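Read-outs: derived from the displayed coordinates by stated rules, not from any lab. What you see is a predicted model, and the numbers here were worked out from it, not measured in a lab. Cβ atoms are built from the backbone, for glycine too; each structure is taken alone.
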Structure I
Amino acid sequence: MTQAGSAQLLGLLALLLVTVRPLGGYMQRVFAGEDTPLSPLLRPIEAVLYRLAGIRRDEEQGWLDYALAFLVFHLPGMVLLYLLLRLQDRLPLNPAGQPAVPPDLALNTAVSFATNTSWQSYGGETTLGHLAQMAGIAVQSFLSAAAGIAVAIALIRGFARHGITTIGNFWVDVTRATLYVVLPICVLAALILAWQGVPQTFAGPVTAATLEGAKQAIPVGPVASQEAIKLLSGDGGGFFNAQSAHPFENPTALTNLLSVLLMPLIGAALTNCFGRMVGDERQGWALLAAMLVLLLAGAVALHVVEAGGNPLLAGTGVDQHLGNLEGKELRFGVPGSALFSALGTATSSGAVNAMHDSYLPLGGLVLLANMMLDEVIIGGPGSGLFGMLLFALVGVFIGGLMIGRTPEYLGNKIDAREIKLAMLAIFSVPLALLCLTALAVVLPAGLSALGNAGPHGFSEVLYAYTSAANTNGSAFAGLSTNTPFYNLTLALAMVIGRFFVVVPVLALAGSLATKRRVPESAGTLRTTGPLWVGLLIGVIVIVGGLTYLPALALGPVAEHMSMMQGASF
């Protein structure tokens, strides 16, 4: 690790830890319906929304009704975004005159942002008008993040409640998540970004004269507001094709620091909210410790690999004292790029400030591994917490087998039903991404889009489906995915990665809420100390390794071995 890399990583951890407890406590009060500093301003708006929608805030739902509401909530958003994209050439706020988006790309994009994935098979500034960006992309970023937070809160209630058949009201939870949590943070972040020079305008492209005397059209738009929600929501679709490497999205060192803080902000704070709601903050700190250990391991490994330079350039006279700079902004260098990329893949944000396709093979392996661990390394808003809690159940199950007792977690006996639901949610993602990757690398429609041969080409395909199924949205970008085959199959991966995980999670919440509390005994496995954190990390790494190691061996591992022998793909 370089001094710059260490300083940035430690600085981020310090800022993150400072915000975890205040924001976690704030969210606990929000979802308990208690007063907050924003209540005088937002409670009347909340009441009006309930009245217009015919919702009673004190009427709770069982897990099935909650899950149905979650599914119904997403359908209109997908349809609206699809129509905005298909009809944008006939709608206002399209100063650059962008044409209608083709059907398969419009479907892919609508599914992508409604599922909190933000996969982009298009260049934002060349494909979308301002109305599609704001009323379509940005709105779905808000709503998909709020829905993920609501699911996490429902699962927390499942752990915290005993002998009750309800887990909350989805419509109330998603409204409060939007009004009290996501929106205020985004307003503040957007103001800071605009202050630092990020555009926020409805104007069309600005024409500038180049040094050669030609005219260049420079796209601008409502960037600051979309950049804030993109980073906070885990729905990291950029206004510009270059995303956070573009100086209009990320112009200064302060905006880069704000970006890497916003990505894990809600996911980390939800662990403290979890601890408070179950009556023991130490439980939340244990989950956060496991997340941060995995994050640190990935960030350090990525930095070390990239700072070492490219072995193929050794002896050629190329100065590599700054590391592997291919595909990276010089103003960020290896330290800023590696930290951003580690967080972008660990938090499911998918935001990038460097070209992931240009990372060295082992660097690409780290990025893949971050996503393949099922969003548990902080993850997206809500999804990271319930992903970690799924592995926590598996961990206590294994611990129970070790000591010969029925597994318990937070006063709940974990039976076969809970373990089956947890495993269904955990393995639906690898089943989807590995099967679709296998199809893509044997079918002509999949192979025709490859930009590289050999292991790197395989890694590009594997990365695409891993990113889609894990609701991440980043890409290696050497793969030309704007084809009917990839647009449709990636959309399928996104649907499975979102809904085939959330529905079992809500069923699990309903099952846990009905259980009677089991008092602690001498044989109860402690879930707050270093031993528990180590067990939890071990379970995550072993499950991930057993699931994905063969695929990783065919891609980045094989590419690294070839590179060390002097071959390049």
Structure II
Amino acid sequence: MRLLTPTPPPYDPLAWVKLPFAERARMVCEAWALQGYGSPLAVYLAYALKGAFYIGVWVAFCSFSPSLGGLSTLTTWWLSALAFQKAIVWSMLFEGLGLGCGSGPLTGRYFPPVGGFLYFLRPGTTKLALFPRLPLLGGTRRTWLDAALYLALIVACVRVLVAPTITRASLVPIAVIVPILALCDRTIFLALRAEHYVTTILCFLFAGPVTFIAGAKAVQLALWFFAGVSKLNHHFPSVVGVMTSNSPLTRFAWMRRLMYRNYPSDLHPSRTAVVMGHAGTALELTVPLVLMLAPGGWSLTLGILMMLALHGFITSNVPMGVPIEWNVMVVYGAFALFWAHPDVTILDLGSPPLAAFLVFALLVIPIAGNLVPGRISFLLAMRYYAGNWAYSVWLFRGESYKKLTRLTTSAPWVYDQLARLYDRPTAVGIVGKVMGFRLMHLHGRALSVLLPKAVSNLEDYEYVDGEIVAGLVLGWNFGDGHLHREPLLQAIQEQCGFDAGELRCIFVEAQPMAGDAMEYRIVDAKTGLVERGEVLVRDLRARQPWLVS
């Protein structure tokens, strides 16, 4: 059935996987340009149904509050302060359960399609403690205490969601548990989308709807603004092409060719892609300025329309990582905060401690994250989908990947997941497209130089993107290369014991805003650092994804 069958690549996957890297790269990039990931239509339908589930459960939770209501009276209460509060708490819980960003086939997660709670509630699974040597909360494997703390957060969120009203006392357990969980496992903290939802919930702790609405507005303005700032680089035009080539709404070959200079010989972003990238960046920077300054009337309407255009474009492209529900929440927040309360501004915080906290969370951390991206998660720095990310490639010699079965996980090896659905050639074709996704971004062009440095004969190794490894081992992945760099490699090595040369990793950091290079490290699981250096972004701009310099 076409509804369930992915688009096959224009080559034999089993023959392709045996070719030299340069040839494999050229073929898979040409395929991505016209096919994208090639997901079957049923995948997009599943994401649409999940989005409907997300909204429907929020409505159900709101029905527990007499001042709100159910679906039949939605138009009378959907923009109320209480409905917004429940939307934020539910969104954090939804993401923390692993149901939102990073779920499903578009993040390399096939069977089961979610990780999240399947890992976070399971003692023995791998975790990334903030301080691994910390008593009780440290370590590299989840304990019963870790699982109990996570369960306590779920219970605390559900209590808030089913309560008739939300009080400060009901939010205190969430505010206490989340920082402790952050010490236990950075993965959970990021999965909760802490930079948005946790920060906003902390605003709720300050009495008075005017105060928390002002704080929530500040959070949302920062999300837009720094997302725009992060795209002031040479990386983002490549993102436009990658997204358009994968969009379910732009399946026409001629439209996808427009994104590239001269398909198939030159896959640099075309002038059209560059203009679209600059226009998107300008829109993302302008939306928060208009909404922040709009007193109401036509200026507020203009800001809302611009916001809808921005998130409509993002959502319609169904980007890899699928932050669909997060985009829905941002759109809803624009209406519930700015449209419903145009008279409240960020100057109405009325709380010096809250203002100080928001300055740190919404200004200091994002600025530092742009200047020294190797130190701060791109999520906390609000550098969303800019194409300038840390990433990694894991190279398993022969069948050494089978040692990963020594780990406690809730998902098998990626090919074993796909074997439940497809034959071997189809599975290889699907996973191979992940290589195309990486190479089509500007940062991925470093691999043509770095792979020969890492191993002498790539054909002897299983090439796996770090995102797939993080999803398998940690239970959550969403484009944050910091989740699958040295700390994860060390945790895996402790449990699996790879021999020298069996597992080599390439770790590439994002380009700092004030820098012109991306740092890389090549590390062997057994012997440690092999090589450290930098790749100049200007060199990457001159290179095709498949060419060796």
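Given a value of -15500 for helix-only ellipticity at 222 nm (-39500 (n - 2.57) for each DSSP H run of 4 or more, over all residues; to 500), calculated from one of I, II, which structure does it belong to? Attributed to the structure labelled II. Comparing mean count of other Cβ atoms within 10 Å over residues 49-56 across structures I, II, the highest value is found for II.
Given that FRET efficiency 1/(1 + (r/R0)^6) of positions 297 and 489 (r between Cβ atoms, R0 = 41 Å, to 0.05), derived from a single structure, equals 0.85, which label among I, II identifies that structure? Only one of I, II returns 0.85 for FRET efficiency 1/(1 + (r/R0)^6) of positions 297 and 489 (r between Cβ atoms, R0 = 41 Å, to 0.05), namely I. Structures I, II were shown, and distance in nm of label points 7 Å out along Cα→Cβ at positions 177 and 321 at 5.0 was computed from I.
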